[in-house]
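Below are structures written as structure tokens.
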Structure I
Amino acid sequence: MLKINFLSDFLFFKKIMGVNGALTATMTQANEMKKYSEVMFNSKGKDYDLIHSHGCFPITYHMMKKAISLKKPIVISAHQTHYDIDTILFSKQISQLFKIYLRRYYKFADIIICPTEHSRRIVKKELRIDKPIKLISNGVNTQVFKHSNKKRTQFRKAHKLNDATVLCVGMPIERKGFYDFIKISREMNEYAFLWVGKRAFHLIQRDHNYNVNNLIMPGYVKDIIAAYSGGDIFCFPSYYEGEGIAILEAMSCGLPVIIRDLPAYDGRLIDGENCLKARDNKEFIEKIYYLINNPEESERIAKNGITTTKKLDLKKTVKSIYEIYEKLI
């Protein structure tokens, strides 16, 4: 049985940052991979056959340098690009430095895995990486992410939700469209808005006057299935995503989703079929009202979303990744 060393810097910073997409992908893929191979996390030893890195920061950087000296194959999932830093720190200079760093980092890989075609274009064209690149979704566990009527009732009772509820899941930062979500909630104060996610980076993200009338912010929610089940519409105004794992989770739980019209979603998330797309706050508001006032359309889009996630099921993702491992070994 192969021994795979999963690397992630985010495992060290989970208590500070909370859960993000890269960490979610790391843990879900690792747990499913245990059916095929022995899995370890951030091992500094030598007793493994291959490294699969889901990080991009100094801790995993030095671990991969050691792996090269040991002649161990390296797979890197490209969760981060320079656009992540640019939109979090608001600094073009830091973004360009991170871009140079990522070029060095991704060159460690024998094979790079990108979750979308847009992500692959960035890695290949903008970062100028000439390593083999495989296009594989991060995947979503459709057996776990299912709507639960029981959890919905409990969650809505706990948060005193009575009317239609608009939900978003993610770190409440500007890149994720958090401030737009606040503005949208103010314009639609007859409905409840719920943002689930831990706030981090207090020193580098600006404060904002929260809408206390109809915006609920429970922070980190342990049972995320209950949160998805408790919502009625998933509104995701993020400005940049590698793939958007939260979108897939929401779709798998049977929520109709409204997303910003981004190139990362092209070819997979189709406006009017398995989602609705908006370009600005005005359009987000229009689309939310449309779904609330047209329940049949809302149900149709939600059902199509479930069909989409079944094609991107975690089992298929891990099977494809394991085939890469076998070829490298």
Structure II
Amino acid sequence: MTTLPSAPWLAGRPTRGSADRAFRWATRLAALGVVAILVLLAIQLLDSSLLTWQTFGLGFIIGTTWDPVAAIYGALPYIVGTLLSSLIALVLATPIAILTAIFLAEIASPRLATPLTFMIELLAAIPSVVFGLWGVFVLAPFLRVTAEAWISSTFGFIPFLAGPTFGIGLFTAGVILAIMILPTIVSISREVIRSVPDSQREAMLALGATRWEVITKAVLPFARSGIVGAVILGLGRALGETMAVTMVIGNGQAIPTHLFDQAQTIASKIATTFNEATIGIQTNSLIALGLILLVITIGLNIIARLLVWRVSGPVGAE
């Protein structure tokens, strides 16, 4: 049997195995680098806020007083404000975003879907301060006399939905956040839905299913992990949003007990206070707030991912 000589242009080139190993190690280092940045960030925040934890301990998390004069600091009002505003945003944005993604990916013609997708994605390019200005001068007065007045008069027997309406407050902040996270959820959900194999749709149609049944029983179950991932990314945007929320939430210092109360998030508290904070326990307490926000964001993402795995198995199991 005659052995063919190797081509001269292959001489000195790395073998496929060595190239694969180099690529594998490069991607592994990149992934480890991202994790390392996160760990180093957490360590730096913990080290910079150590004085606060040594002074107040876990009482800082459940404390309700923020008094720089008396050097007493508590984070609970801002934690509650962050969670409530983000929850309101998710409740409002998630169904609208998923229905919009289904329409763009499954129902709308390309002539209509293309410009609509472009317009929705343009929302993500609007600076948050513009959203804040629009919220202060347009959205807040509108909500005060429409949605807030209707909710208060219709469902006022529920303590959380009772109380006077001001326009500026927790509800308006949630609406602003809902608008800001819509492009993220819509864009990712649309791409996930479009990636569902056509064989899934064709099999259901061949069995006589309607368009509604194809979407609900073939497309959405296959794409649910990606859709939940889109919602998680939207939640991360809502938790960390600063300027727009600062301008419309009212910057109240107490724990909000009603939907229309003025409140404050961790991000807005840091933004409005850090420049005026004195070096020492006050600055350390603000950094401790940043650490709490990081832990909340990571914790909620882990919980959401575990829920996805419990329902549909690890990513890629479908």
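Here are the numbers for the structure shown:
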read-out	value
Origin of the derived value -0.50, -1.06, -1.41 (log10 I(q)/I(0) by the Debye sum over Cα atoms at q = 0.14, 0.20, 0.24 Å⁻¹, for residues 180-251 alone; candidates I, II)	I
If distance in nm of label points 7 Å out along Cα→Cβ at positions 132 and 148 is computed and equals 4.1, the structure in I, II	I
Of the structures I, II, the one that -21500 was derived from, the read-out being helix-only ellipticity at 222 nm (-39500 (n - 2.57) for each DSSP H run of 4 or more, over all residues; to 500)	II
If Cα Rg over 2.2 N^0.38 Å is computed and equals 1.27, the structure in I, II	II
If relative contact order in percent (Cα under 8 Å, 6 or more apart) is computed and equals 17, the structure in I, II	I
Source structure (of I, II) for Cα extents along the principal axes in Å, for residues 28-139 alone, computed value 62, 47, 23	II
For 2.5 (distance in nm of label points 7 Å out along Cα→Cβ at positions 124 and 268, calculated) the corresponding structure among I, II	II
Structure responsible for 0.40, with FRET efficiency 1/(1 + (r/R0)^6) of positions 36 and 260 (r between Cβ atoms, R0 = 41 Å, to 0.05) calculated and labels I, II on offer	II
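Just so you know, all these numbers are worked out from the coordinates, no wet-lab data involved. Everything numeric in this text was worked out from a predicted model, so none of it was measured. Cβ atoms are built from the backbone, for glycine too; each structure is taken alone.
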